[in-house]
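Listed below are the structures to be examined.
FYI, it's all coordinate maths here, none of it is from the lab. Please read all numbers here as calculations on a predicted model, not as lab measurements. Cβ atoms are built from the backbone, for glycine too; each structure is taken alone.
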Structure P
Amino acid sequence: MARTSGGPLAAAVSNAGGLGCIGGLGYTPTQLREIIHTLKANLSPPSLSFGVDLALPKVGDGARKTNHDYTHGQLDELITVTIEEGAKLFISAVGIPPPHVIKRLHEAGILVMNMVGHPKHAKKALDAGVDIVCAQGGEGGGHTGDIPNSILIPCVVDVARNYKPKMLGGQTALVVSAGGIYNGRSLASSLMQGAAGVWVGTRFVASTEAGCSQMHKESVVSAQFEDTWVDKWENQPGKIKELTEKGVVPLEHDMDAGVDVDVPHLSGVVAGVIKSIQPAKEIVDEMVGEAVDMLKQGQAFLGGGKSKL
């Protein structure tokens, strides 16, 4: 959701009762602060909570040479901005925040959430001290794992039950569900699997406030199920190996060399059922309303009546 979830979209989600988060991939500290200021200018009331999301793959000793420092050596400065501007949640994708970052965020009263795609990743993140894990199933867009949401969420919930982060006051670690979440039924399903909430991406790409291009939005609402795919990036293994052994990111190399790069419109499989571009408030309201209806319907199964079969 980098560039897509900027100040206007994050503010609209928070205004609607959610927790809007800024996709901070690739921003400088100054840019991140400006985006947060845009968010705050659109919050009503101004005291509403928001989060900041950064991609933090491990770099340096012990890391893969292909891992890229998306903070460009300014992680500590970005964390300072996040703290000074009053974020309530910090999200790390692609990797776990370094220990000193988790410590700084906790000392500032900020909860830390880590994106995971496998139960073993959840354990590693919780061992490192995060408070929340966001388990993203293979249905999700962009960087994700292969395990379907319906299998991943219960497994990660079982892992989280073994942890009680201090920031949560003795409560067990929280799990947020991601991957294929777009309406009230998917929200209700996630809650029934033990998640405390949901992380929604592709549905908000097709929102009025999204910061992506109109073409990206339209590609989501016009997509069919067969229009999303997972493509191998190593189509030129020899060249890729040569570049990555030098610590060079292939896409950046191609762009610097003037190679015509067709950047994909990242989205999840759920794009196949999203058919309208709507204001974020409408999306949130419809999702919550339908989830309430579904959960009420579920109560009927607890009536104790005889089977009708």
Structure Q
Amino acid sequence: MNGPFVIGASPQARLTSIEDVLDRSVPAFYPHTLDQLVAAQRFSTDCRFLRAGPITVVDATVRADIRMDFAEGRNGYHANVALSGGLRSRHRGVDLLTTAETATFYRPSGETSVTHWTAGTRILAVKMDLGAVERILRDTVRGPVADRWTPSVDVRGGPGRSWVRMLRHLTTELADPDSVLHQPMAAMPFVEAVLSGFLMVASPAFRQTLDRPAEPARPAAVRDATDIIDAEAHRPLTTAELARRCHVSVRTLQEGFQRHLGIAPMAYLRSVRLDRAHAELRAADPARDTVGAIARRWGFTNLTRFANQHRKAYGQYPHETLRIA
């Protein structure tokens, strides 16, 4: 993921004019118009904008019936997830309905409009940067993927429900200023998983490609990846970045790690980080340093799991290592 990895959340706000909404939403998403459908209704929108790198989300509830029309050539893929109410839209000649049971997906090109956002409806509108999504495609498959698309998905079960759960967890954590997902080392792998999950749900061809056997990895590619991890464990590395730098697909790198090392690339990264955290605990000052701060610095977001992994690897809990430092 190129460029700065921006993480943040705006305060919850009530916007009372269409101009205010456009001033906030157009820079964060895409050029569009917004029209009120029932003049007698009093317009307002309750909204909060959240961002984690290439993913931008607005959690918005409109208090009047509206219509939105979007320009061609948008710079991102898009999803609408309804938390309450319903939203009607049209994309590439297909009429779509977003409800609590069905999420809808939109590609960067083609006619796109929200024909009726019903008053009282609460939507998570999700923009996924075009470059980031297409990079996931290239890094995972490293070959052509058939141009097929699922414009809507049932979110009551199966992969659709799983992806929406991931998305909602992301938005909940971004809204919490104390969340570890405000640290790129923790956020980047999760964001990559959300983007990959989106492709698995929205692109049947991508999902079918993943079912095929991966190309065997050269031992040199695995060696190069472990060298990168050993040298850069302090950075927010992802499997996709490792694969790209080693000139193989994500699936080939994963296959190579399993074949030659018996673990996944991210499992190897966690083991290196655990070793670095252990070394830092041994060198720390118990009067000044804490287990939690050291664990979070090395990307461990669950302190209980970190403590158990540390005890399994080194025979003592982290606080014991710190106490005798």
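Of the structures labelled P, Q, which one yields -13500 when helix-only ellipticity at 222 nm (-39500 (n - 2.57) for each DSSP H run of 4 or more, over all residues; to 500) is computed from its coordinates?
The read-out comes from structure Q.
To test your reading of the models, identify which of P, Q gives 3.5 for distance in nm of label points 7 Å out along Cα→Cβ at positions 53 and 285 when calculated.
This value belongs to structure Q.
Ranked on relative contact order in percent (Cα under 8 Å, 6 or more apart), which label among P, Q comes first with the largest value?
Going through P, Q one by one, relative contact order in percent (Cα under 8 Å, 6 or more apart) is largest in P.
Looking at structures P, Q, which one was distance in nm of label points 7 Å out along Cα→Cβ at positions 157 and 269 calculated from, given that it came out as 2.0?
The read-out comes from structure P.
Who wins on percent of Cα pairs over 30 Å apart among P, Q, i.e. which is largest?
If we compare percent of Cα pairs over 30 Å apart over P, Q, the biggest value is for Q.
Mean count of other Cβ atoms within 10 Å over residues 45-52 was computed and gave 20.2; which structure, P, Q, did it come from?
Clearly, the read-out refers to Q.
Which one of P, Q has distance in nm of label points 7 Å out along Cα→Cβ at positions 109 and 293, as calculated from the coordinates, equal to 3.9?
That value comes from structure P.
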